Each structure stands twice: as structure tokens, then as C-alpha cells.
1. One of P, Q was used to compute FRET efficiency 1/(1 + (r/R0)^6) of positions 147 and 531 (r between Cβ atoms, R0 = 35 Å, to 0.05), and the result was 0.10. Which label is that?
2. Ranked on mean count of other Cβ atoms within 10 Å over residues 59-66, which label among P, Q comes first with the largest value?
3. Just checking, which of P, Q has the largest value of Cα Rg over 2.2 N^0.38 Å, for residues 443-498 alone?
4. Figure out for me which of the structures P, Q the number 21, 52, 23, 4, 0 belongs to, where P(r) over Cα pairs in 20 Å bins from 0, in percent was derived from the coordinates.
5. If we compute Rg/Rh (Cα atoms, Kirkwood Rh), for residues 363-546 alone for structures P, Q, which one ends up with the highest value?
6. If distance in nm of label points 7 Å out along Cα→Cβ at positions 219 and 427 is computed to be 5.2, which of P, Q is the source?
7. If distance in nm of label points 7 Å out along Cα→Cβ at positions 227 and 555 is computed to be 1.1, which of P, Q is the source?
Structure P
Amino acid sequence: MRDMYCGDVTADQLDQTLTIAGWVDRRRDHGGVIFLDMRDREGILQVVIDPDTAEAFATADRARPEWVLQITGRVRARPEGAVNNDMKSGAVEFLGKQVTVLNEAETPPFQLDSHSKVGEEVRLKNRFLDLRRPDMLNKLMLRSKVSASIRRFLDQQGFVDVETPILTRATPEGARDYLVPSRTHQGQFFALPQSPQLFKQLLMVSGVDKYYQIAKCFRDEDLRADRQPEFTQVDLEMSFVDESDIMALTEGLARDMFKDVLDVELGDFPRMTWHEAMRRFGSDKPDLRIDMELVDVADLMADVEFKVFSGPAKDPNGRVAVLRVPGGSSLTRKEIDKYTDFVSQYGAKGLAWIKVNDMDAGLDGLQSPIVKFIPDVVGDVLARCGAATGDLLFFGADSDTVVSDALGALRVRVGHDLGLVKDQWAPLWVVDFPMFERTKDGGLTALHHPFTAPTCSPDELRADPLAANSRAYDMVLNGTELGGGSIRIHEPAMQNAVFEVLGISEADREEKFGFLLNALKYGAPPHGGLAFGLDRLVMLMTGSDSIRDVIAFPKTQSAACVMTDAPGAADPNQLKELGLRQRVKVED
């Protein structure tokens, strides 16, 4: 039906007679000559139809955007001055001799070009049209290249591609499971996997040694720009390795993939402990393209009369820190108020600030509502921060968590707003995470997951769980966590100690994890792995704002598919077969 893609026709095919097929991107009538821009996944080819081919001309004359055409003709060079260097086919045009309409099309609900501003709801409702847009098609094509590059690298490294079950049992991994009722076991439920975590550990016990999978995962959680209820994970696991082995391999994978797909050299991957990342950047996934850092000043504020600062400064769980914004004194009060509203999302009760209008003028060169409360220490604060004329200092004073979260997020927001983000790729390893963290109700939860190996013995873990670090590591790129992994627990005694610290009873352990505990008794090798979020990775590589732009058929922020109108009601007979009865929600 066709000899080549439209976008692949170049000067290499000069004077050849070919057949192409695709969609009409634009139709133009210039002085009796019709121009059709024919589009397919590889790009656009300009087709010229002269009136001396009457039948072809008549067909082209009635063609409209998005009609599907087949055209046979000859490739010729474009006239001098008409070459379009922005197109792969821009040096040639196609002289159409035969035009066949394969299908007509109604007028689309929006223009299929990169300049058309269309609401996301409309785009997702008509996703099959949205994906025709070159920008969207290119993202899907790049995603395919990324997947192929990953598979090629891991195959060369001796990894085995193994599919793990989609229908499994519910296990607590930090988010809600999607449950699937069983017809053959009425009253019981499968769960869709949040990750292949336990199965890939079992594969290591089985002796597979090196496993990988590009796996679908499911989490019933609230959505954000980088979250979806179903997402794709590049999952891998290795036996007889330590942290350095896995980090070296996945670092090589990332370098190889970026070079292969984008022709980008990623460079060095510095390592930073979790504690250092939180202290300097207020984030466990710091964006190193932004030079601003948080500076602790609690020791300077402990004895001031201003309780807003001295209270947290004296609190063992408090923090007082400063974010210096170079050139930030140009910000207006209205803009500062917007940043105050912004940090309130992270629990901050306010945002104190000082403008350094003239460093040499002492207190008279400062503009701030708080300077009068800290006159004796403000000079030391400025010196510690390295403040200069024209800078703006933002202060955070609260619990350690609130200050780190608020100023860490503010650092990124201000960096982007003021153009302080360097145009580069900045990879990073974050290591030495705490094993546990406190929940809001005072309990403990695993910072990564309960199968991560701690750096201490079982007895030391029980004695002081909050002092334990985990053998976990996260790969971060430009402020986004690309992948996270860890060395796993391979001994039953340690796994039981972690369950005990988390308050999981022996009965619950046996019910939910009995198969894993049983497997660990039969010679489980030391093992570990890592999982990349493929959607996030492609989002970064394409410069997209949301992973919805790099998923063919994503859900909305309410976890719905507006194109297929899913989720939908179930047939009553099907519910009956499953032993289920739908409760009617009573309106308040």
C-alpha cells in the first residue's frame, strides 16, 4: 500500500516513483496548484498536485485535514529558496500523479499541531487524535527507543526477562491496592501488584541470579503530575552483589541509555547521604542545577528574644534555617506573599525575610520586618549565609521536617521562577537513608519498604530502630527520583526483626508474608536491585511537565479514563457471579 513513510522521503529518493500514505495535515491552493502536507509518524512530506492530472487534482481539491490518502508520484527537488531545513523531507517535494481517498474524516475538535492550546480534558477525551500530533507521537517514539535501549543493555549484561504475576495477593507496600474479586473463590480477592518486589526476591532464591522486567504496576493513591494509578517500572534484581555493584551497573545503564537515545553524556554521579541532602537542600531528591542551599542558624538564634526563632532553635526536633536567593531583593512584597502562601502547603506558619539592599550600610542597608527583633545576630547570619548586596534571605523556623520540606520546595520554586536553574543534566546518588520514620500517629514505618536490609544487627535494630540506616540508594536526576533500590533482607531472623519493629504480629506475618519467610529458610543468596520509573524517565528526557504526556492512554487526576468512560458500572449478573452486592450511596 506504501513504499515509504512520508517523513522518510529525502533527496536520496530523487526522481524515484513511490507510493506514500498518510493523513492530510494541511491543504493549500496556490494559483491552481494544490499543495498537500501529508503526515505520518515519521514526519511531513509536501505533495504538489498539478491541474494537468485532472483526476488526481479533483480528488486533492476536495480533500480536507485528517483525510487518509494514498498518493503515487515522483520525488523532485524543491525550487531554489523553498527548501525547509526544519523538516527531514524539506529538500524535496512529491509530485502526485494518483490520489486515492482511503477514508474521509470529520473536522477534528481541535487543531492537531503543537501551537494549538487545548484543554487536557478535551485532549484525553480524544486521545486517539491527540496522539496524531507530532509532539505526542515523538514522545511515544522516544519512549519506545528508551525501552529498547534498556532491554539491549540488560540483555548484554546477562539479565533474564521474567514476567511476574499481575493477579497476586495484597501486601502492604505503602499505598492502597487495587482489589480484584475472585469468582472461583467467592469472598476472596486478588490484588494488582504495586511492584514485583516479592516475586523478584523469590526469583533470586530460585537461582535466576539476574532478573529484569518492564512491568506494569498499580497503586490506588491520590494523583499528582508524576503519578498514575497504573504505571510502568523497569525492574531489576541481582544475586551475590552489594550496593556498589548495583549502583555501578545501573549508572552504566543510565549513561548508555542517554547516549543511545539523546546523544547526551551524563557525566559523574556524585554520592550524597540522605542526612546531607536534607540539611543542604531540604529534599531527598535535590536538584543540583540550582546552586542555592539551606544554611542552619539555630545556634545563632537560641538566645534571641524573638520566640519565633528561639523556640525552634532550642527544640531538639526543631530547625532554624536560611535560604539565600541571589539577586532576590528585586522581588516585590506581593511576590514574597505568594511564596508565603506556597510554603504554607508544607506546614510553614509564615515566611520571614530580609532584603539586603546595601551590604556596606549595616542595619540601615537591610529591609525586613524582623531585623528589629534580631539586631545582635543579624550580622553573623548574613556572614554565615555569604549574603551580598541584592540578595534576599528567606527564614524557616519550625520542626525539622516542616523547615526542610518548606524551604526545600521553596528553593526549587524560586530557582525556576528567577531563572537560576542551569541548563544541564545533574545526576546524583542519595544513600544511607534512615531505616524507619515516624508516622503521624507516632508509630514506625519503613522509609523504603520492609524488605530493605538495615546496616545493623537484628538486636541493634530492636534496641534503637530510629538510629538504624538502611542499605538503600536512590538515583536522582534534575530533582526527580529516577529509581530507588536497596540490598534486600535475605535472612529470616532479620526479616522477622523488621516485622517486629513495625508491629506486625506473627499471625499477620504468616498470613501476608509466609511464602517469603518460608523461601528465606532455604538458602536465599545476598541480593538487591533497583526499579526505574519509566514514565518519569521519559518525562524528563522529553522535557514534559507531566507523565500523562508520555503515556499513550493515561488517566486523569481523578483516576478516570474520559475516553472510554472508565471506571463504569458492573453488570448486576456479573456481580452476582462474584458474590458481590453493590451498596447504594445515600446522599447526605
Structure Q
Amino acid sequence: MTQVGPSQQDDGGPAAPWALRDYSFLGDGERGALLGPRGEIVWLCAPRWDSEAVFSRLIGGAGQYTVRPADNWHVSGGFYEDGTLIRVTRWVTSDAVIVTRDALAMPATPERLVLLRQVSVEDAPASGTGVRLLLDPRPDFGLGPLSGWRPEEGTGDGSRTWTATGGGLRLRWAGAPDARPSSDGALRGTLTLRRGDRHDLVLEIASGRAVGDGGLEPRGLWEETERRWRQVVPGCEELPASRDARLAYAVLHGLTSSAGGMAAAATTSLPEHAGEGRNYDYRYAWLRDQCYAGIAVAAHGAHPLLERTVGFVTARVLEDGDALRPCYTVTGGPVPAERSLHLRGYPGGSDRVGNQAGGQFQLDTYGEVLQLYAAAARHGHFEDPDVRRAADVAVSVVERNWQRPEAGLWELEERWWTHSRLSVVTGLRALAGRLPARKAGRVRELAATVLAETRRRCLRPDGVWARAADDPKPDAALLMPLARGCLDGDDPSAGRTVEAVRAELCEDGYVYRFRHDGRPLAEAEGAFLLCGFIMSLATDRLGDRQAAYRWFERNRAACGPAGLFAEEYDVEQRQLRGNLPQAFVHAVLLESAVRLAG
């Protein structure tokens, strides 16, 4: 039996955010939410990744959606249902055991999201146990007004759906008929559930452009969501850490829109290091990151995510050619310039939206595109004439521009970055192996020309690759082209460079990008998890499988309880740093697992 009544406790006041490691992620490809350890959804942009947030408390805005035990004396733990982004939380209170399930419903549509929340009771006293509900959406990062909540009667079965509008959105909430609007505009209520009870809550948020009203019947929504996850995530049973590999694939799918673009992360402005000013909006599709994901998927098999990646990248290359941007919206549009929201920001971070990288030239992007095409060719994608044409365009752009200074992988000042040149050499060499002889010769010759000049300008006298033509220090970015076969197997500079990175940029089994200044590595920023997994790939390429496993396992441990990875890891405090979840870390974890499976 389920009873619903007004809540007796005000949950709407400001509350400090949790450490990033404590959040879990819900995603359906078109947008994503962050769920805190007390059942509060504190981040969700609607209807799309780069839309304004309706729940933005994560960065100091307003709005949340909380479902948790009414008994504040409780502990909780959780997990993802295997191979999905369905999050299960188990709460133990002073006299009850409650389980909640949370998910964004699939299949997703760009203009309409459905957020599913389910509560069941494993144990409770005869009188039942309480579950507190709070729904307080605040459009436009908390600045947009929301109309008053109105009850919409159901179909005669006693059901009721609450409705509201605001910020160009319409909202419907089913499952809490006796909740009550409070003076601040939020809906509050308490469910009373007995042992064995199960109760569903369904929240729909749709743009004014969405046509028609989809159903809010929870059983069918849950069944279809579970079925879709079974369809899109491969088993990965043959891989080491197969459960983590499945979660990585689920994260990548949850970040990839129906238009093909993959958000680099679900969030904006979460700090890489407190007070350093490196706080960026990653709710856009970086072509490089998406190529990493496509290459990882291609290494494992011809899965649907590979086709979407190849299609999105190909469209951008054919449309923009020499003017290819490093990043786009997930629908292929331009990324807006940075601006402040005038919010408080996550502690140590800021409140930026937009990203200046959308206007940069990054040569290594073309190298990753070529590597993607070579990897996808193993699964027949090179038979598509558009893909072949885009590959030709990318080769021609490299031919014309490889000598230009550019921003590089780390999006810094324009210089002659070594990694960018080695990346295009890797891509050219890989692609040449997929071309007919008459075309392959030109591509191999271009690769040899770029490599020779890069060797002349960027290889130190001791045989270690420098990070730039004017900077002899090592850079962990160099591990990627070395891991992917940029050089011949007997070239000693690969091993010497890997060893230099290990000696100068590694601590406690983790890898830092480069030295910012004279400070200890950990004082400037966190360890870069992308680089840690690339180190696993690079050492495996050199033939040291045992070391490759050590790097893989050490960096695989650098996640929060949900198993998610951010961009960086604070080794001393064992905390995640940067936006969450970071797609390219999950991508290279998957690639490393495939490589280590042999």
C-alpha cells in the first residue's frame, strides 16, 4: 500500500556540494544528470547537453529533484545495473531498507526527456517507512521563472499529474498526486511505503517544439529502457575488468546523441585544480575525443557507436575542410563563446558556459580523424564514398597545414607541438595501409616528410622526443602516437621517450601531462587519467605486458564509488578533478582493456 502526504521537512535551502567522486551519472545520449549520494539530482540541462540547466545547484545555481528516506539517520551505497546507466541506491535507515532506481528513459529524443525514479522497500515496520520527495526545477540556471504547478486529473483511476511551464519548457510529473506546492514554488511530499511496496515517479521535461505528449506509464518506460541498454552495450566478457569495460561503453553511449556528436563530459566549470582558473565547459563534441572513442570501439568490434562516430566526424570534415573546428555542439553547430552565469560555481571552480577552443586550429585533430578512418576500415566503413572523400580532404588539409603553429592537444598557445605532427604521421601511416597502391604512395610520402622534419626539429640529442620545437621538456601527450605505431618497431626514440615521461612526469603509478613550472607536479594539477591509460598502451607496444597491466590497474582504481572517471585525479587526496564523467578517459580505458586482451 502507498500513501502520500505533505513533507514535514524543508529540503529546499542551499546545501554544500559533495566531492565529485560521490556523484553518479545518468545519461540517455541527448543530455545527462548528476545524482548526489543523498538522492538529489543537482545537475540537468534540458532539453539538450548545451541547453540551460533546470537543476544547477552543482555550480551554485538553483533547482534539484530529491527522492530519499524521510529518516535522516541512514547510510547508502549504490551501483549501476551491469552494462547500463541505471543507478541503484540501497538505503539502510534506523528501521527500514529502501532501494531506489534512477535512469533517463531510452530511446531518447532531442526535445523531450523522461526521468524515471523508482522506490521499493525491502524491509520496514508494519506502519511503513517514509520517503521524502522534492521537485524544484529552476529553468535557465535558476534565473528563469516557472509557472505555478497545476494538477492535471488522470483517467478516472485516481491518478494525477502535476504540470508547469517555464524557460520554453513544459514539465509533467506523475506519481506524487498528493504532493503540495510550497511558497517557494517547489513541490514537496512524503510517500509512506510498507515492506514489499514499489512506487514509481516519472518526470517529463520537453521543449515547446516537442510534438505531442508521450506516455508516462512507468512499467513500459522501464522495460524499454532496460531493453535498449541490453542492445547497445556489448558483453566484453573476454576483456580484463569486463564490468568496467561495459560501464565505459555505457558512459560513451550515454554521452552520444542521436545526431552522432558525443559530449566530452556532462558538466561545465568543475575545477581541474582549485584556484588555477582551468574551469571549462565540456558539454560539446570534441572531434579528437570522439575519435578516441571510435578507435576504442573499433578495436573491440563493429558496434553501433562506431557508425555514429564515423558519420558525425565525416560530416564535419566534408563541411569544414581546412576550417575544421576542434569542437562542435553535439548536433554539429558552432560552440558559443565563453560567458559567465554570475553564479557561485562549484568550490574552487567557476560558472562558465561556452568554450573558446571552438575557434582554434589543432593539427592533431586531423591525425585522429585519419586514425579513426583506418580503424573503422576494418569494419567496412571505408566502403562509404563519403568516408573516402573525407579521408582525402583530411590528407589534403594536412599536406597544406602541417607546418603551421597551432594550439595542440592541450589547447595552449600556438607553437610547433611535436605531438600534433606525430599524430598526423600515425594517421597517415595507418590510412595508407587501407588505400590502393596509387594513393597509398602519396600518403606514405607525406608521412615520411612530416616525420623527417619533426625528427629534425623536435628530437633531442639523447633520442627523446621534446614536447615542442622550442621546448625540450617531455610531454605525456607524446605517448599516444608512440602507442599507436607512429614509429617503426626498432626506433629507439619510442622507448627512450616513454622512459623520460616515466622518470619526469610520473608519481605513484600516475602520469601528469607536463611540468607547468617549478612546483611539484601534484601542486600544479592532478594526474591526467587519459595519460595513465595511454602509458599502459605505450608500454604494451614496447612489449612489456606486465608493466602495461600495472599502469592499467593503477589508473583503473582512480574512480569514485560509482566507477566514473573525471579528467584528472588528485593522488594525495584521492579525489576526482575536472568535469564528470570525462568521455576520453572511459574511451582509452576501453581501448587499453581490448589491447591487454591480446
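1. Checking each candidate, the match is Q.
2. If we compare mean count of other Cβ atoms within 10 Å over residues 59-66 over P, Q, the biggest value is for Q.
3. Structure P gives the largest value of Cα Rg over 2.2 N^0.38 Å, for residues 443-498 alone among P, Q.
4. Q
5. Looking at the calculated values, the largest one is P.
6. Attributed to the structure labelled Q.
7. Label of the originating structure: P.
Since every read-out is calculated from the coordinates, none of them should be taken as a lab result. These numbers were taken from a predicted model, which means no experiment stands behind them. Cβ atoms are built from the backbone, for glycine too; each structure is taken alone.
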